[in-house]
1. Given a computed value of 162 for volume of the Cα convex hull per residue in Å³, which structure among P, Q, R does it belong to?
2. -2000 is what came out when helix-only ellipticity at 222 nm (-39500 (n - 2.57) for each DSSP H run of 4 or more, over all residues; to 500) was calculated for one structure; which of P, Q, R is it?
3. Which structure, out of P, Q, R, was semi-axes √(5λ) of the Cα gyration tensor in Å, for residues 29-92 alone derived from, given a value of 25, 13, 10?
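Coordinate-derived values only; no laboratory data. Keep in mind that what you see is a predicted model, and the values were worked out from it rather than measured.
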Structure P
Amino acid sequence: MKRLFIIFSLLIFAFTAKSQVATTKMQLSATEHDFGTFKEEAGRQTFDFIVTNTGTEPLVIQNVVASCGCTTPDWTKQPIPVGAKGKITAIYDPKDRPGQFNKTLSVYSNTKPEVVVLVIKGEVVPHEKTVEELFTFAVGAVRFESNHLAFTNVKKTEKKMRVMQLINTSAQPVKVEFDAVPVHLTLKSNPETLKPGQKGMIEGTYDATKNGGWGNVSDMVKIKLNGVVQENVYYYVSANLVEDFSLLSKEELENAPVFKVESTTVDLGKIKGSTQNEVEFKFKNEGKNDLLIRFIRSTCGCTAVQQGNQGVGIKQGESSTIKAVFNSGSYTGKVTKAIYVYTNDPKNSEVVLMLTADVEQPAPVK
């Protein structure tokens with residue numbers, strides 16, 4: 001009987017001890033907050049998630065991680081006593097982030113579960129942009145949307161138009177003209193003379209048939225206001241001039257030339273600085289009609305390129321080479337240069353060849 005009493009007493013003690021194990025519990029005032037709709041100029045929005053320690057041990061918030069850089073978290077860093085309150089603060093920055101948002105905060109603590117996810121959401125109404133923000137390129141009394149008019153891809157057989165807004169921010173009329181305009185380009189302001197505060201449109205026409213270049217080309221044009229050329233100010237015009245294959249028949253495409261290069265990358269390995277290094281890219285015409293190398297260019301003046309029979313048709317089955325000379329100059333470490341090859345192969349009209357090297361400069365003399 002005595003033995004039975006002892007066993008019963010031990011069981012009661014074990015049950016009581018188990019029921020008294022210390023726990024940490026975190027009660028949140030909310031797990032989600034909607035900021036609603038607010039204007040971007042209202043600035044940063046802040047919300048506090050209130051935390052209550054409902055456990056039997058101090059509660060420690062170890063870390064809070066936001067899902068993006070637009071949200072900054074803050075929280076009670078010291079242990080929160082039993083029955084006491086702390087907070088987790090979510091700060092959302094709407095600058096340059098118009099539209100709806102839905103972000104999360106991952107809260108790490110000494111509770112079970114160890115991670116709790118909080119959500120903030122809302123919608124940002126974009127601020128009304130100023131004249132300075134809309135027209136970023138200022139030339140005297142006139143502001144343009146940009147200093148760069150990009151025509152992107154232009155077929156060598158076509159004329160392409162592009163427009164850009166401008167505004168007269170002065171209290172006097174301003175006549176807008178362009179100077180040193182190349183033959184393949186037409187630029188005019190419509191209207192040519194802008195009244196005070198009036199908006200206008202730059203109308204540009206690119207005639208690719210009058211430009212002998214290929215690939216990415218650009219021009220710098222000067223601006224005239226009321227007959228006076230604005231010094232040291234340039235308006236940039238760019239285009240990517242490409243072959244026009246749109247008129248080729250199915251049969252012509254099947255019989256087209258094929259530019260097949262043995263390797264698009266040549267690695268020079270370790271080379272010394274201030275040295276001339278020659279590389280050679282071998283290629284073959286695997287098509288049925290003559291292959292033409294229209295144009296070759298490199299990404300910098302440190303690489304000179306040439307092709308012996310450039311402009312001369314390469315017959316079916318014939319091979320040739322593109323030679324490049326890389327001047328390592330003052331480069332140090334891994335260097336990569338690109339060479340662009342333009343051909344009349346419809347499937348490979350623009351091919352990028354890569355030249356890589358590991359340049360070692362001599363140790364400085366002490």
Structure Q
Amino acid sequence: MTKRLNKHLSRPAPGQVSIMIARDLLRLVDQFGEDPLALLQAAGLTRHATLLTAPGQDDHMLSHDDFTRLYAHCTLLLDEHAARQEGRDPLTKSGFDLMCQCLITCQTLRDVIDRMDLFAMLLSPRLGRLILKVDEGVARLDMPVQRKVRNACAYLSDLTGLSTYARLYGWLIGEELPLLGAAMRYPPLLDMRTIAHLMPCPIRHGATENSFRFPATYLDRPVIRSHHELESLLEHFPFDVEEPQSKEAPLSERIARLLGAMLASGEPPLTAADLARRFSISVATLKRRLASENTSLAQIKVCARQQLAMRLLADPRLTVSEVGRRAQFSDTGAFRRAFHQWTGQSPTAWRAANRIDGVK
């Protein structure tokens with residue numbers, strides 16, 4: 001990815017990163033003929049210049065926000081260098097963002113992988129193909145990249161690709177993708193602490209292709225994210241190495257996001273049986289887990305329709321009838337009655353009041 005950085009690239013987050021990992025990245029920058037001090041200045045980290053470039057003080061830590069900025073600048077610079085080695089253009093940040101926009105409308109993780117491969121074919125050789133293999137309940141995603149030069153710069157570029165895809169998949173389905181292992185075609189060309197930070201799972205080196213493995217049941221997990229959530233993610237992703245979605249996200253939250261996205265795209269609401277299949281659980285388990293979270297499928301559906309209707313009403317170009325239709329009500333009268341029950345106001349009165357309050 002080239003050096004076009006969003007000024008709001010990173011956001012404060014809890015956690016710290018070892019200074020040794022940061023130094024390892026700066027070592028690569030220096031090794032491939034770039035100026036580490038100039039990079040630190042560009043990243044707004046000159047206050048850490050002495051700490052990051054001088055020997056000793058190995059027990060120091062960088063804040064997560066500072067490391068995100070450093071990692072972004074190092075990755076963009078080194079990925080550009082790796083592309084030049086091959087005589088091709090690098091994948092830009094805008095190109096990566098466009099790919100993500102194409103993925104957000106996919107139904108399942110399997111669909112995401114298929115669409116990413118189609119996108120990679122269009123951008124080849126800037127983006128490598130994806131080959132999905134399933135065997136005995138394990139999915140393996142191979143990412144063959146035709147590189148003539150396989151040095152530490154190329155290693156970081158490919159490792160970042162593996163890490164980015166695994167984290168993106170987890171974010172799209174709203175739960176951590178449990179990695180069973182990864183493989184790299186190279187020997188380990190970075191410090192093992194750096195490798196473990198970027199790809200926190202067992203890695204086998206000297207493999208035939210770059211790849212990672214995960215339980216095949218996750219291929220049928222539904223994509224639950226919305227365009228609005230994606231816009232927020234892309235302000236800092238993929239440079240924020242923290243897991244973007246906790247595996248502990250409540251089932252009710254994941255279902256609410258899925259139903260909201262489906263309603264917004266005009267798809268019919270899913271039944272309990274449909275949802276149970278998508279989340280690889282029984283209908284009884286689905287109902288029991290929602291009850292333990294003090295909600296029900298009926299309540300989640302009502303809330304999803306209410307939130308969608310309010311978002312649509314904020315657009316003054318849409319009539320009340322159009323909002324009701326998009327929220328999948330049978331007619332405008334049914335929508336007006338439901339909206340009054342939710343808010344105590346008519347859609348027209350609610351829209352006027354919230355427009356005065358500055359709600360857009």
Structure R
Amino acid sequence: MEVSKGQRLYIGIFGNANSGKSSLMNMITGQNFSIVSPVSGTTTDAVQKNMEFPGVGPVVFIDTAGFDDRTELSEQRTEKTYDAIAKSDLIIAVIARDEVNNLSGILESSGFRKLLESKKPIVWVVTKTESAEQEISIPQLNPVFVNSTTGRNKEALFEKIRASVPQNYFDRSLTEMFCKPGENVLLVMPQDSQAPKGRLILPQVETIRDLLDRKVLIHSCTNDTFKQVLESLKNPPDLIITDSQLFKYVNDNKPASSRLTSFSILQAAYKGDLKLFIEGAKAIHRLTNDSTVLIAEACTHSPATEDIGRVKIPALLKKIAPDVKIDFARGTDFNLKNYDLIIHCGACMFNRAYMLSRQAAADAADTPMTNYGLALAELTGTKTDL
């Protein structure tokens with residue numbers, strides 16, 4: 001199965017304009033993927049490239065606009081670059097050889113301070129180094145000196161990247177908090193306009209793959225065959241994982257001994273801080289007609305008539321506070337205002353670093369934040385097993 005972007009390691013390449021970031025990206029990926037030019041500001045929006053990195057696994061490399069962008073759209077580009085820092089699990093910080101003479105000024109600039117403040121692992125690279133004679137001692141950074149045109153020290157850079165990957169990054173499991181190998185798990189997967197006939201949506205596919213890898217016994221059904229499948233089983237399932245929209249129906253008809261959770265709650269635990277999400281869900285019952293709620297979606301699909309985020313959750317919120325104001329955000333649009341609650345989708349398209357950065361931003365703004373599955377459990381009075 002193709003690994004989704006949300007399960008890949010994100011490696012961001014950052015530095016000043018014309019420092020050699022795009023050339024470095026092309027050298028690493030072995031393709032002329034990013035535009036290379038002596039003109040400052042050639043890279044505008046962040047450019048992403050998926051690849052299997054030797055000795056690491058599936059990664060996404062991000063080439064970004066320069067920190068010192070002086071173009072007309074510099075403010076917007078800088079925001080995109082800072083957004084890429086939030087997404088990155090590992091950072092490659094690029095300094096051109098001719099910038100080394102002003103190293104203290106470079107490191108004190110706002111962009112490089114942002115990298116250091118992120119507390120993420122950093123691989124320092126000095127580019128445009130023609131020969132060993134141009135390498136100098138920089139003990140505080142211990143950089144790799146490379147020439148992207150000739151490929152000089154490419155393998156040394158690769159080894160440094162491999163050594164800097166967060167330990168056990170790919171060892172996390174989507175379902176390990178919820179069930180054990182050998183247990184019976186029933187998946188309830190409705191077929192609606194979000195999952196057209198013949199296809200499953202990404203969280204369901206990822207859950208099945210994870211359960212198979214962990215030697216969990218899997219049964220699956222749609223909502224209209226749920227009762228029939230339960231009757232066919234010799235023993236009640238140990239765990240039922242359902243689409244959050246079916247919480248009440250499944251909860252009302254499941255065996256008392258079967259634990260219950262949802263695909264969205266699995267994603268909440270896998271991608272973010274589950275305790276913060278649980279605490280955020282409690283704010284639902286504090287909403288009033290003067291409250292404002294942000295519903296945030298990771299992907300940018302066209303909403304369907306029965307869309308969970310655009311239709312179903314708002315309808316349930318208005319049963320609590322009929323005049324509550326609801327804003328919507330999609331993709332990377334996540335501008336925090338004075339919200340009383342943020343309800344985020346499962347974020348299957350985001351990686352964990354990016355989801356945690358959103359939770360941190362909400363927490364810093366003292367704004368409760370939860371996710372679709374936990375919100376629906378709270379709104380329908382459903383007890384789930386977390």
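1. Working: P: 369; Q: 162; R: 152.
Matching structure: Q.
2. Values: P: -2000; Q: -16000; R: -9000.
Traced to structure P.
3. Working: P: 27, 12, 9; Q: 25, 13, 10; R: 23, 15, 8.
Working through the options, I get structure Q.
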